1. Using semi-axes √(5λ) of the Cα gyration tensor in Å as the calculated read-out, with 22, 20, 16 as its value, let me know the right label among I, II.
2. Name the one structure among I, II that P(r) over Cα pairs in 10 Å bins from 0, in percent, for residues 6-117 alone of 17, 50, 31, 2, 0 was derived from.
3. Compute relative contact order in percent (Cα under 8 Å, 6 or more apart) for each of I, II and report the one that scores greatest.
4. Match the computed value -0.50, -0.58, -1.17, -1.26 of log10 I(q)/I(0) by the Debye sum over Cα atoms at q = 0.13, 0.14, 0.20, 0.21 Å⁻¹, for residues 62-165 alone to one of the structures I, II, and report its label.
5. helix-only ellipticity at 222 nm (-39500 (n - 2.57) for each DSSP H run of 4 or more, over all residues; to 500) computed as -12500: which structure among I, II?
6. The value 0.5 for distance in nm of label points 7 Å out along Cα→Cβ at positions 38 and 70 was derived from one model only; which of I, II is it?
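Bear in mind that the values in this text are calculations on the coordinates, not laboratory data. Computed from a predicted model, the values in this text were never measured in an experiment. Cβ atoms are built from the backbone, for glycine too; each structure is taken alone.
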Structure I
Amino acid sequence: MKLIKDKKILVAADWAGFPLKEVIVKYLESKGWEVTDIGVKDPDDPDVEMFHRIGLRAGSKITEKEFERAIIFCGTGMGVHLAAAKCPGVRCGVVESVPAARRCVIGNDVNVLSLGAWYVAPEMGKAAVDAFLSTKFGDDHEWWPDFYEYHKIAVDEMEAFDYDEYKANNFEVHKLGDLTLSLVDRPEEP
């Protein structure tokens, strides 16, 4: 598997996401990242690949454990997101801000970041990608009792989710654990 710690990342874009993807790839390569691009190479190609096929292809690379994480692009970020999320083990988040890019990993262990080139400016895209790539599940919430454990149950239950089993169980989730999480204020730094 190609890992973040080794500075290896997968990217893919449709024609609409292509301009932002190009900016992000150049940025990452300037920082020493090895970028594998499996999306559109020429947005003017008359046979350009459709957005959902790009998302499915990127998602499959996560499912097959070829890559730990991926960054995908289309016009809104939604189309490729919906397709990638069809692949088992893909936890895809559409973000338009740096806090959202951090938070999607911290609380939801997102492994595919989706950006919409029509809504995310290049500098915001760079900062969001930096946040996505430098954040780990549960980061910076050690002070919040049971934060990691609570979110780990959620991620594990979503990974194990089987709709037919859910339906047969009268639309009740097969629980892998339970925790109550209360909102608490972050303690003051000494």
Structure II
Amino acid sequence: MLNLQAEGWSLRPLELKDADALQSILEQYDVAKSLTPIPHPFPKGAAHNWLAEKLDDHRAENTAFGIVNPQGDMCGNVGFDWSDQGKSILGYYLDTPYWGKGLMSDAVARGLAWLFAHSDIAEVHSGVLAFNQASLSVQKRVGFVEVDHSTAYCAAQECEFPYIGTKLTRDNFNKNVGGPYA
């Protein structure tokens, strides 16, 4: 378990029992509308299927953590997907009652610190739909830089949006994020 700066909050590896909580979060349109691959409505059982597949891959570059509140409730996810192009891709989401409290910035920093400590990966990729400036701010706080501008299809909104591709190197993370994450 990785403790977050907010009193009582933590990250822990996801387990199959977390599928229902993640399903509930991803069923919310306000969450799904900023995530490119998540359709709305989110299909029943999709979180369980994704999590079962995720748990079969034990590489650090393909790890997912649950964001847990002080009461022990699953409130979101931060993790990494290993792409077919040999890249680790950062992804994250948080239940809407917890938006704007700095939790995601802390969770992303902790997750990245864990990844860099448990792998020899040199860089992590991510990106945001351009209208989601809060998410871009989360990434920039830990050292991500913009590397391309294109468009991406948002399944929940069923249309293309401007998209900002980002990249974080291990060196840039170490330079930009210190203190409790080092």
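1. Only structure II yields this read-out.
2. On the way: I: 17, 50, 31, 2, 0; II: 14, 49, 34, 3.
Of the options listed, only I reproduces it.
3. For this comparison of relative contact order in percent (Cα under 8 Å, 6 or more apart), the top structure is II.
4. Only one of I, II returns -0.50, -0.58, -1.17, -1.26 for log10 I(q)/I(0) by the Debye sum over Cα atoms at q = 0.13, 0.14, 0.20, 0.21 Å⁻¹, for residues 62-165 alone, namely II.
5. I
6. The correct label is I.
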